[in-house]
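So, here come the structures, one by one.
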Structure 1
């Protein structure tokens, strides 16, 4: 799906990112955030189409959900936890420029505002559309790339056997907790559970491999 509003949203997002002094210091962070935003947009589109929502507006909302990351949050009170609320404020005038109605704009902005910590600095309705912005974000955060990212960021290859075991136990415990989280739609719920099941299987297998990475005598006692 390509249309003028989506193309303008891409240009708006890329423009802010490319002009960001913060991202100029860390081009990798910019590419990472842009790639994540595209993946969230694909997920949001899939959910919207399956659930009869406005797919175009969901793509726009998903592309803009992390728009505030072009700011240097080390200089903002509250840090990165504020990026949803800051993002809503940044997105609002642009959404009006795209020609959306007040109701449509506020629904998108509310979804962006609450996707971080479920809190907003303005009143809004917790519609399925607004909640789907956060659902799509979470679904991407637990997809395949994040497995690699977790292992890379924690320097898994440098850990001892015991450190790896502790790390894997924590991952599996967290995954069990996340399985209790509800999504706004049946489509998002299915996708969410699929991602968690995949990660659970991966880390369970890795834990088994880690257990087999010691001397045989350890198992023979």
Structure 2
């Protein structure tokens, strides 16, 4: 796949944007069309907060605190957004490498390890009515929290999934990543109603053109 810098594009996140089967993959998928015309949907820190809320990564109270912090220091929020995007690209390269059997670079592994360590440090153990539970440390609530939790989930959640079930959508102008949890393990599309039907339509139109050409020759 050719590496093309994505165009920043405003986008309101909805249910159709969360088809990866894990928040880590949905986060990577905030860049769409990587194979043809990549668009980056994180056009600012508020959009990152919107994504985190829609993905249920963080509770509303923590998101409000982060929003207040971002308004108080827009420059720091933008720096945190760029670090989150750096992590996103490292994750894309790592997951696609896992799909293709390629080893990530040392720099990528260092970045992921650093983020994972920060994500671990953002948690603490608490004892409640359901026994020992894991929760967020109040002192860990900073502008990098979303990225740290994504790195943590990469290890805690995604790495426990069968690697052979990691997929890249076969659709055109997509390249979204997803976990194939289908029984047969043959899922090809991020969303059959979108990329799957579009592929069917293209094949149908190509067949019609071929038949028309044959009939006129």
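Brief remarks follow.
- Structure (1, 2) behind the derived value 17 of relative contact order in percent (Cα under 8 Å, 6 or more apart): 1
- Test item: distance in nm of label points 7 Å out along Cα→Cβ at positions 148 and 164 calculated as 2.0, pick one of 1, 2: 1
- Which of 1, 2 yields 3.1 [distance in nm of label points 7 Å out along Cα→Cβ at positions 76 and 180, calculated]: 1
- helix-only ellipticity at 222 nm (-39500 (n - 2.57) for each DSSP H run of 4 or more, over all residues; to 500) from the coordinates reads -22500; which among 1, 2: 1
- In this comparison of 1, 2, the computed figure 12.3 for Kirkwood radius over Cα pairs in Å, for residues 140-187 alone is attributed to 1.
- Of the structures 1, 2, the one that 71, 41, 32 was derived from, the read-out being Cα extents along the principal axes in Å: 1
All of the numbers you see were taken from the coordinates with simple rules; none came from a lab. Everything numeric in this text was worked out from a predicted model, so none of it was measured. Cβ atoms are built from the backbone, for glycine too; each structure is taken alone.
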